[in-house]
Structure 1
Amino acid sequence: MPNRIDRFRAKFLKLGLDSFWVVSHVNVRYLSGFTGHESTLLVTEDRSFLITDFRYTEQAEDETEVEEIVCRTKGMGPEVGGLCKKLGLKTMGITPSNVTHADWISVTSAAPELEVKSLKRGLVEKMRITKSDEEVEKIRRAVEVCEAAFKECVKYVEPGKTENWIAGRLEYEMRARGAERAAFETICAVDARGSLPHAAAGQQTAEKGSMVLVDWGACVEGYHSDLTRVICTDTMPDKLREPAETVVEAQKQALTCLSAGTPCNEVDRAARYVITRAGYGKYFGHGLGHGVGLEVHEAPRLSARDETVLRAGMVLTVEPGIYLPGVGGIRVEDTALVTEDGCEVLSSLSKIINFP
């Protein structure tokens, strides 16, 4: 963690700043190791301050290696502003998407001579794009927990089970295998509801012959996994057979392109071409994938608009889908590590799960 703070400090000093206020709790965790939410981090030329409140000071002392832990006695903004004034800071950087207008006002009111500069892109977010070997192992573990939980949960998918029951059982199985929590609210959609890419699990029941789309993930040591599969409880309906084959082929082509040196939009284009050629282009309306790490959705994005060039160490989802209103949906999502000469798919479940 100290090495991360040193690298971060070098980046903002190069921009002519004498300090940086890190607000996002995810970024605070990445730089300092602190896992609590009620926190902020002020990094200067030669010191780092983790600011939290009484509830978390003992935890902060156990987890972090910053120079000083500050137990705030006032609002976070005034506390940071007062510290900046005390230290005589002149120019402080922020990531505007992480700071509210009220926070901005409270800091500058407490430190009138401080110049706060907004950067267009977050420095810490850019550092987080490429994962270390340790981070990859945590994501790998999150994938393993995901898959093991799914394999156990599928044993209990039978006629009469609701989407809520399936989602709840899956989340229980992930926790039982070491997950801190589900990475996000599990998506479970039966039959025609599968055409809703982010359907909230409800009371729809799976029956013999149902198609069940499940999108789930686990959080392990702060790092996330994200997978999607479709369960066939009997023979796949004819109307979804060709879409399923198309989605699997689209993902295959995208994974072939997923390699260091390839722009993100080219990977998206490879999958979208397969789906469009099959006549389902208008039924694939979202991006192909996204980065995964301390957040479920982070940079970069596999989309038509993202020209980021992939680098070894990036971890992304690849999730083409076809959604047919009134019929159902097919999405296959895997998590993959970008390497110098291709990619390593971290997940290993069959693309379409036939049950029983």
Structure 2
Amino acid sequence: MADIAKHLGVSRQLVSIVLRDVPGASDETRKRVKDAAQELGFSAHVGARSLRRTQSRDLGVIFAPAHVNEHEIVEAIYPVAAERGFDVILTAQTSTRGTQQAVEELIGHRCAALVVIGSNLNHGELRRLTERTPVPVVDVGYGRLNRFYDVVRSSGDRGISDMVDHLVQLGHRDIAYVNPESMPPATVRLRGYDRAMKRHGLSADVIAMPGDYTMGGYFEEAGAGGAKLLLERPSMPTAVVVPNDGAAFGVLQTLVRSGVRVPEDVSVTGFDDAPLARLSSVDLTTVRQDPYLLGLAAVSAAARRVADPGVDPEETVVPTSLVIRSSAGVPRVAG
């Protein structure tokens, strides 16, 4: 600011008034100062501006870069947060850096609220986190209504149930389910499969695939492992439902490399409608959970609790929809 003041021959206080966007300067002076700031490459000290506030307007967001669909939720959060007057501070959880460490970092930045996307923390761990965290927490991914933190999730059980209904309408009766069981919403999505199979009078066929959810290749490897187990059977199911697009890609790729035609021999479906699913070489029939709606719900929940810390946490369930592509079709004819 001193450099700008010297450049224009005005006081530093006047420059400060303009850059803080408070009354006390004419329109002409504001234009001169802002033009000079741009010319001299001035950038405001965001940390210092935050410290001057009586209430933080920083929204801390934790996500897992290894999960291909979460960056779309993050992209949705930025403009929604800006509309509500929040700045976003982003940090990551990885195989070498857990959610707890990411939370501590954001608390150190004096964030007004925390949004945790795709965390592998269970309810008890999230509860303990909120009990020692002085700001509201929003969990995006799975969970149920509780009095400790807000929950934002897609209707994963309904989405999987709708996919089973779609396959049954195509004529499928032998429908397997590859379950990446360490995925946080695995239980909810498996419930949708079980419910739909029972409703149609069909026997459930679940292939459980364990592993470390935080590892980058977990979903693809879980899918590939599930497909290998199916290939070892005397006969294959006519369709495979997978509750994650990365895992579905692992299933599809492994089957195709083994000479199984998709969808002529086996239909394969996923969940998320991640960018991978939309590639023409994959063209995956899947369940879409809208990343914009998830981001909007997460920011809205955080803003509501920041504005009134006394209100109870809520659960927001974002609807899903089927996206029909070429990886699923009518079942093969026996013989």
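Laboratory data are not the source of any read-out in this text; all were calculated from the coordinates shown. Here the structure is a predicted model, which means the values were calculated and not measured. Cβ atoms are built from the backbone, for glycine too; each structure is taken alone.
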| note | From the coordinates of one of 1, 2, helix-only ellipticity at 222 nm (-39500 (n - 2.57) for each DSSP H run of 4 or more, over all residues; to 500) came out at -13500; that one is structure 2
| query | P(r) over Cα pairs in 5 Å bins from 0, in percent, for residues 211-314 alone was computed and gave 2, 12, 19, 18, 13, 10, 7, 7, 5, 4, 2, 1, 0; which structure, 1, 2, did it come from? | reply | 2
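Given that FRET efficiency 1/(1 + (r/R0)^6) of positions 91 and 291 (r between Cβ atoms, R0 = 25 Å, to 0.05), derived from a single structure, equals 0.25, which label among 1, 2 identifies that structure?
Details: 1: 0.25; 2: 0.85.
That value comes from structure 1.
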| request: Kindly point out which one of 1, 2 the value 17, 11, 11 was derived from, the read-out being semi-axes √(5λ) of the Cα gyration tensor in Å, for residues 99-154 alone. | output: 2
| said: With Cα extents along the principal axes in Å coming out at 90, 41, 34, pick the structure among 1, 2 it was computed from. | reply: 2
| task | Figure out for me which of the structures 1, 2 the number 17 belongs to, where relative contact order in percent (Cα under 8 Å, 6 or more apart) was derived from the coordinates. | result | 2
